[in-house]
1. Quick check: 21, 19, 16 is what I get for semi-axes √(5λ) of the Cα gyration tensor in Å, for residues 213-340 alone, calculated from one of P, Q. Which structure matches?
2. Compute mean count of other Cβ atoms within 10 Å over residues 165-172 for each of P, Q and report the one that scores greatest.
3. Once distance in nm of label points 7 Å out along Cα→Cβ at positions 173 and 293 is calculated for every structure in P, Q, which label goes with the largest value?
4. When mean count of other Cβ atoms within 10 Å over residues 197-204 is calculated for each of the structures P, Q, which structure yields the highest value?
5. Of the structures labelled P, Q, one was used to calculate distance in nm of label points 7 Å out along Cα→Cβ at positions 45 and 93, giving 2.3. Name it.
Structure P
């Protein structure tokens, strides 16, 4: 191709890309990228104590720190700027939305320069910032509104998912309190020196009080810069496995009552070699059956000692204030639970872990607080 033709082709491609950008993005911002300023990530199972920000800020070597809260809120409806309904609850069944909240001032140093002013200004007006995945799922645009029992959020900006920690909605601390976001989940720290993960975790552990130990990831080593850094956030679970409507079960705290359409349309009940007959998401069965058949072919059927199921509509650890469990989507299975209770050192056969990984499952035995019975399917094409 001649240099003249090559130049024309590049101009055409650039024009097409610019024309196809969502209305919330501008070509210069998109071209500037989403480089995230380096930061240590810290979180722990069960959340962080209140009032932690000044303590972390006083740690020797800390330059900037932000603590981020997050909770599941139950959306009643979403509407266009002119009042037209986009989505709504159906009876008692509402849409679970992960909402995060933090201080605009504290957050600013951790935002990419291309998006810093956009995010801070939107939050300053009491509006919400949506990640692109969340806006796509909701089909929402800037100016539209989301209505929760605690109030409404007007969409002030739509940005790349990593800018808002892969949350569905990001708001200021003040707005979060009005909506009902109560629990601090993780912190980001910028340090003048470069402590190891273990060193920083030891220093922070003394500030947290009783509970699980902190987990620390050094800059650039978290898959998702948020709590549960190796676990798909709710917005990716929705992209991969679908969205449901539900409500907290008043008779069983920590469990959900699902609208029947989701199990009917997305789940299936089948028999799986070595595991038996059970209900799971339809996208999980091919990989799971493939893994069990490989174990059989390798003469490793004894690696399966017992099976504790897949689909279970509940919150993590059955605690009402925790995030929604991936079992709710039927996207996780518990294998050999009797010898691998939550929090105990893993006792899974290596061949089982290897085979499950090869078929698209991540393993909870490598988490800070091990959940070695737990395997989550993450083999959905096109997702991280």
Structure Q
């Protein structure tokens, strides 16, 4: 009888630990990650200055909260198997750095990997999941990006469940970012494992380029992420990778389109630029609260491509709370395009909803930040090459 009691207790304990933290990432996470701009060139000074810039630049006020150090912060494990941060680059240690970030009203994130080594050859988490999770909790980590390099024959779902359980056992609520590039269709299994999951290979700093190992420009990443909307929602988001806005290759117009489409797709808004030295145009893009509101809308719907006009102008639609609807006309071509939208012809019923629109439906341009009329008459507009017209329809 006594043995039966302990067996039941053990099963109960395992079942209690085998879950993710609920109540996190109710809307897509917003923050900054070091990789796209700095790769392995990270140190304590950069991270502190970035936290300062996020707090002072208006980004924190716009909703950004996570400061995430990607690969290369770790150098080894000690004689007890504990993960060791680079003592030269992070002399104060991760606890002190987390405390500094928290003092700014922000949250602290780190990177690790499910394999024996990270993608840059640093110590990975395999076989040390519970040990690492305890360390992250003790340091004050709020967000973990978990990659999938050097995994040999490991199964993705099982590997991520082990780390999920380890984080839960450590008893500190940590947003868990699954980064296995969509190879095992994590959108079909990750809802109860993590809070966001990568749907594609790495995003490149370009419009539509490709590289032989699978990386691609943001428009191609967008195409792969677009059909997966039914899997996304509060507490679990499709992640088409971090933003390339402000990294010096995309034009300001292309950056505006990139940011808009991530907002429309309810994608995590994780910037990857040097926010200490943003141009006014890039700052304006990243802190546009009306575009961010689409992303953070409480309904949690991922927008999708509704139709394409003349093979050039794509119309994307996103249902919002309070019966509102966001529309984005995306000029994917390299030429200026004109549109003439007959609301009664095309939009008698939007998104399958019965409310439709009336002559008094208000049209608000979210980049101009002003109302531009009603649907009582046709909407005529000129859209520059690679640009967007983003509007919200309100009763």
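FYI, it's all coordinate maths here, none of it is from the lab. What you see is a predicted model, and the numbers here were worked out from it, not measured in a lab. Cβ atoms are built from the backbone, for glycine too; each structure is taken alone.
1. Q
2. Biggest value here belongs to P.
3. Across P, Q, distance in nm of label points 7 Å out along Cα→Cβ at positions 173 and 293 peaks for P.
4. Top value of mean count of other Cβ atoms within 10 Å over residues 197-204 goes to structure Q.
5. It was calculated from structure Q.
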